1. Hey, relative contact order in percent (Cα under 8 Å, 6 or more apart) derived from one of P, Q reads 12; which structure?
2. Out of P, Q, which one gives 1.35 for Cα Rg over 2.2 N^0.38 Å, for residues 128-383 alone as computed from the coordinates?
3. Match the computed value -10500 of helix-only ellipticity at 222 nm (-39500 (n - 2.57) for each DSSP H run of 4 or more, over all residues; to 500) to one of the structures P, Q, and report its label.
Structure P
Amino acid sequence: MNCNSPDHNKKYTRRDFLTKTSLGMGALTFGSLMTSNPLYGNINSIGNGLGLPHFMPKAKRIIYLFQSGAPSQIDIFDYKPTLNKLTGEELPLSVRGEQRLTGMTAGQATFPMVGSIFNFKQHGESGAWMSDLMPYTSKIVDELCFIKSMHTSEINHDPAVTFLQTGSNLPGRPSIGSWVSYGLGTDNKNLPEFVVLLTKNKNGQPLYARSWGNGFLPSKHQGVQFRSGKDAVLYLENPPGVNYESRKDQLEYLRKLEDINYRDLGDPEILSKMSQYEMAFRMQTSVPEVMDVSDEPDYIFDMYGEDSRTPGTFAANCLLARKLAEKDVKFIQLYHQGWDQHGSLNSEIKVQCRETDQPTAALIRDLKQRGLLEDTLVIWGGEFGRTNYTQGRITNPNYGRDHHPKCYTIFMAGAGVKKGITIGATDEFGYNIAERPVHVHDFQATLLHLLGIDHERLTFKHQGRRYRLTDVHGHVVNEILS
């Protein structure tokens, strides 16, 4: 301050202090809005003005490898030597209890138990049991956290997938990725917060877009499906005769019109759609860049397996998931169909494991070698498990298993979870949970917790009620937290 100024010796009052301070904070806020570079901290982590994260997160992003159709835990993860000895014998009614059955086995006169025909061994320092169906994943068991006591209330595929992905068995609720997008916003404004990758040319239970839909949340939070082939995102490219500058000018005028429209109507979906238009414009450059794997060295393709050179395979999608993680995409979901083995399990499950085992292990190893696993959570699992009894007759060496919601296995790796541990256990028949049940809502609460979100506080008011991902249930599984 100039010493000759008449204000030099002025005694400032509390009112002066508050006035100047508020103006200064206003200038800081205005400055942060006018530039893409935050003046303090990471403003993107604030999300949608919800005060999130609620506490320091352990994970910055999630890669969810969803195995649609329900892998047989008894043939891959849950070693049951007693069940093997009892193959062909009737499942005791005292064990089966009043568990409801699907229409595919409810009419069976008998329920002969069948153990796995695959060989199990213990691996790593943790001694985790795995069958020979997953040789690559077996080598990284000390990085994994197994939950062998997952259970759900749904017994058929569509409601079970919907329940796992949205917290409700009824369509219309937001998916996990949409809740994360709504709560945490983005760390990369040139790519969506929530990206979906489907394995191409896979038969199995149908997948519906509501599994990655936004439900009643603003539409900008829905998952964006990236496809293999020329057009990774549909309708992203400019039509013939429209160049980059023309599209930019068009968006600028559209923004002005939509601002007027919003002031008149006050509909927040106007702003949401405008945000999507602008994101699509930025994605014209960012999507081709992230989808291009031509600069990946041969040893990376060798790590993920030969399929990784073929766009749209599970292996290629795992490689893309790593690239998206490098770009700070918040929620990356891969879907792999074909795990619904009601018959011919012996031959079909081998194909499924061959397609997913090597790239799953490679993704975890690749993230670790790049320093990304420490803040990326990887999840592998399906919507429910398979029965310990056969569907129909046992035709050695083939058999089938029906749906089983009472117990199944998933595994996790990376940010925030303990390595080389197993929690929960099933009985010697592999039919009921014997230790530490983990409900779907517990699983969802734990995912949000790892991202720094209190699942009871992340809510959205819709039709007069405040909804949340975990509905009115769910407890964080503290035993797995590192």
Structure Q
Amino acid sequence: MQIDNVQLDLLSLNDYEELKDAMIEAYADMPESVWEKKHIQTLIKLFPDGQAVVKINDQIAGCALSIIVDKDICDRKHTYREVTGDFSFKTHNPNGDILYGIDVFIKNEFRGLRLGRRLYDYRKELCEHKNLQGIAFGGRIPRYHEYSKKLKPKEYLEKVKTSEIHDPVLNFQLSNDFHPKLILPNYLEGDKESKEYAILLEWDNIYYEKENRVTEINKSVVRLGLIQWQMRTYKDINELLDQAEFFIDAVAGYRSDFALFPEFFNAPLMAPYNDLATSEAIRELSKFTEPIKEKFSQLSIAYNINIIGGSMPELNENGKLRNVGFLYKRDGSIERYEKNHVTPDEAKVWGMEGGNHIQVFDTDCGRIGVLICYDVEFPELARLMALEGIRILFVPFLTDTQNGYSRVRNCAQARAIENECYVAIAGSVGNLPKVQNMDIQFAQSMVFTPCDFAFPANGIKAEATPNAEMILVCDVDISLLLELHNFGSVKNLKDRRTDLYDLKYKG
């Protein structure tokens, strides 16, 4: 199935008939678990923010329902009927302490896309922004019936924790940072697979503040995950994609909002064409661009992260070779950007030409821009983007010498100061002795800031170890940029002498 759009939405009563069909499919073995319309109506009325659905191509793929309860109910054994107030949800307390999950499911056809994780991430963010102490729910143990004659529930839990038994539901919860608290007997009537047992699972909100309850979601801190990519030989495209997924999984595990890959990170795939002229080898490499693009889009959805996919060669319908990249949004949409200034080497050795577009992108974390390597050395591009309101500029790069790296680094840091924005750069390290024109690489990935009192004095927020394969995870506070713009020691954007000069994009 082609995925054109993935979005997380609040559940509406208008969704009920589609939701009902999805529940019937998901609960084929427990038809009594299908919620009636009156139940959904009550939940939406009591706590609209707690009822979320994830949709693929505008079709419901999964759902998560929740209420807020007092903490004391989680300190003792209870049943599902009890915690839901005999399915009336009168136990919901807007001033309670715990977000209690009462249902979550993903349709069979959409499993494997990590949509469940996306719903759990939403619950965690909701918990944080409502300043609740944590999340709790009674987790089913659907394989327990296979072991119930020889293992008590506590023993079964321990064997799942030590990976001696694989329980798909419980393993998923544990991998999402939930910890078991209580064994709940007679929890869900009719759950034969679990022998009506459940494990009370909890997630603690480390940002909880007892006297300061936040009720509105206002995301100002954005987490960046930079991938300092090691160039190495891969036997095929699948092995390269496995390595890419490893890094995406790593930065997503830290709940990063963005993953940034370097320029031409897929260059190792040119090795089998080393006997060809370099201009022909790079065109062979361009044949991998589309399948990598498709896979990265799937990964952005599965790991709930926006991916700046570095860059790759693209051969257009006119036979022109360009250096392009893609922004893979976690809602399933894809945006394209081009390298406008190709280096003399790219033009001479590969026959590559520059692009013709300057574009900014709206994301769920604000407006961003992307400049590929050499482009960041031309201040006009970043300034045009700043005038369109970007808050973060991403720069995927590839440099072979320290001289080349220094040009990219110093220009990127200047762009952060000039344009009152954050600039993140990520490059490749290592060597490719079997790929012409891509022999060695030098890189140190970094995040730059403006230089003022709210930021590091040297303008460096975070930096990777030079020439070592690693990830760099860094938080940037967007609200500080607004403060800088209005109250900074200097105001680079406001103080421009537009009476003397101007900048115009001709595109």
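Read-outs: derived from the displayed coordinates by stated rules, not from any lab. On a predicted model such as this, the values are computed, not experimentally measured, just so you know.
1. Value 12 for relative contact order in percent (Cα under 8 Å, 6 or more apart) corresponds to Q out of P, Q.
2. Q
3. Structure of origin is P.
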